[in-house]
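Next up: some structures, all given as structure tokens.
A short reminder: the numbers here are calculations on the coordinates, not readings from a lab. Since the structure is predicted, the reported quantities are computational estimates derived from the model, not experimental observations.
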Structure I
Amino acid sequence: MKFNGTSWELLGTQGFSDKTHDAYQCLAVKDGTPYLASWDINANPMVYKFNGNSWGKLGVPFVTTNQVSSQTIGFDHNGILYFVFADWGNGRKATVVKHDGTNWSKAGDVASRSDAEYISIAFSHSNIPYLAYRDNYSMRRTTVMKLDNTTGTNNIDTNSGLNVYPNPGNGLFTLELGDTQFGNLNIEVFNSTGQKVFSRYVEFTNKVEIDLKGRENGIYFLKVSNNETVYSKSININR
């Protein structure tokens, strides 16, 4: 819909999409032309462009092996169109593609270690893309990434206050909280489905051993809390 100054008017045909679309969609406008990030009838990531009368697909979709979600779209200051989505064919990881006017191509490597949700994109004055998303690799906390033109996407804020080593490890980890004793600590570890697999309460220490040797390989989520602060970090068992 478009607001004409007094009321909302319809752009194109109501319900123009191929099928019921995913709830995650994003609209961007460039030079007065609206663009919509969604998916096509095969659940491939697709951008639709309004030509003044109707919505049409912007070229051939970027083909994925499964459906996508959390679609978002944005233009850099040179007018390059970026399309971001969680790729279900690749662990729902945040994936960024850009359009050169004819074709889609990937922009860097995948931008998350695990499934990402509620993704947004913004650009610096030098056209560096930044992403923010709910990061299920880090207990659904917020992660921000930027595209490094040399090395790909990099995390720009990894300071969680925790040091866990070796990580990845064989299941036996050491947790350190710097040189300061944090008083009474409640330590918990959860698996990827949210099930608690380890719990320990300790008093006045800055180094704790976490024994997960009986657990399967994979990503786990460490939560450390005292009366004032909650710390979190992902740990990886990889034998």
Structure II
Amino acid sequence: MRKNIVAGNWKMNKNLQEGVAFAKELEAALAGKELKCDVVIGTPFIHLASIASSTKLGVAAQNCADKASGAYTGEISAAMVASTGAKYVILGHSERRTYYGETDAILKEKVLLALANGLTPIFCIGETKEEREKNIHFDVVKTQVEKALFDLSAEDFAKIVIAYEPVWAIGTGLTATSEQAQEMHAYIRKTIAAKYNNEVADNTSILYGGSANGGNAKELFACPDIDGGLIGGASLDVEKFIPVIEGF
């Protein structure tokens, strides 16, 4: 059975003290609730060790380097991330692809290093508004999956979490309709099944990201191929994040 996951992506927000306090507040707010999903928080690098050592929540880095070690000033390796106690790493977010030039080839290396260090990649894919308007959104998403992930064995692919984030809906307030999101999630699962098999596809968690919030989470998460969300803005406030988690 695939996992339901709600993962928050803090992006470049919260200093160390604010992040540690938030994690404690969130954990306290969830105490006693019967959760129907795993909860993960994606923090800046400087928070990882402090939060991972003090919470039972899942903790994710927002990136890792495409090199194992060496003279790469300012980079953080997958091994370093794993040493903090974090279990997940967000890879391929559209902001990384757009602002920092991350290509499918670079992301392929990052995925391999993450897996080699026991991390679960939350691998982001998605089309721009222009690509959707040109009706090539399925091709774009398929290519992103194929080039970065489809050299993996079935055993290793089974360790991947996919996050579909239509770029046009990230931080814009726009959200794909539940029908649009379900259509793409089903297509991604079908693409995985064609490469590997139905069992691998059926067991792959595919999250929706893109201005998901407490108001639309329940409808989105009710879709048969949507297994949770990668949440941006709503994950920065406990009172806004809890309703998303309770969308299950």
Structure III
Amino acid sequence: MLRFLAPQDPFPPVERALKDPNGLLCAGGDLSVERLLAAYRRGIFPWYSDGEPILWWSPDPRMVLFTDELKISRSLAKSIRNKGYEVRVDTAFDEVIEACAAPRRGAPGTWLVPEMRRAYRRLHRAGYAHSFETWRDGRLVGGLYGVAIGRMFFGESMFARATDASKVALAALVAHLRARGFPMIDCQQRTPLLASLGAREIPRAEFLRRLRALVNYPEPPARWSDVPA
């Protein structure tokens, strides 16, 4: 049942999320670091547009990428080897989120409204949000960002200004997560691009069961550029 959150209200049970639209749980509240972390720990994420209240979602099924199931095509492997790309971590978070917020072709606006961008910057400063950046010739040409809690990574958005640049960042992210013992990336909803890279849908109940164990690993928040893989 959809309801509004007072500042101190807990989230309602995820099982009450609407089926149409799929996964809409509640509205209201704020985007404080504390509330965002509480939401992600429960498999809930914010997604809304300008002029709307903050909307909180937990879709069923849930799109995920298991880090041992990444599919790297021949063309992507060639881009990784031969395109002159360099991947950096947590060196240009602000630039990545601004690039992700830019309107896409055929889209009138962006869900990454200024309030959302400020919220993820706060998460980044707190050591929970991270960017993987694809550079070439000193220029940022692609990347992604997301949130890490325990040994769970929640992917948020990606962008590309050159061929395969966002996929190169994703491949680097997956390698980094494997080295750190992260088995799964939350991709939220199905897209053809994610499916082509090996992501698949699982029931929300299974996602939440896996999530509960992963977010409770004692992994302290930190800038990943300062932490060896």
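In this comparison of I, II, III, the computed figure 21.9, 68 for Rg and Dmax of the Cα atoms in Å is attributed to I. When helix-only ellipticity at 222 nm (-39500 (n - 2.57) for each DSSP H run of 4 or more, over all residues; to 500) is computed across structures I, II, III, the figure -11500 traces back to II.
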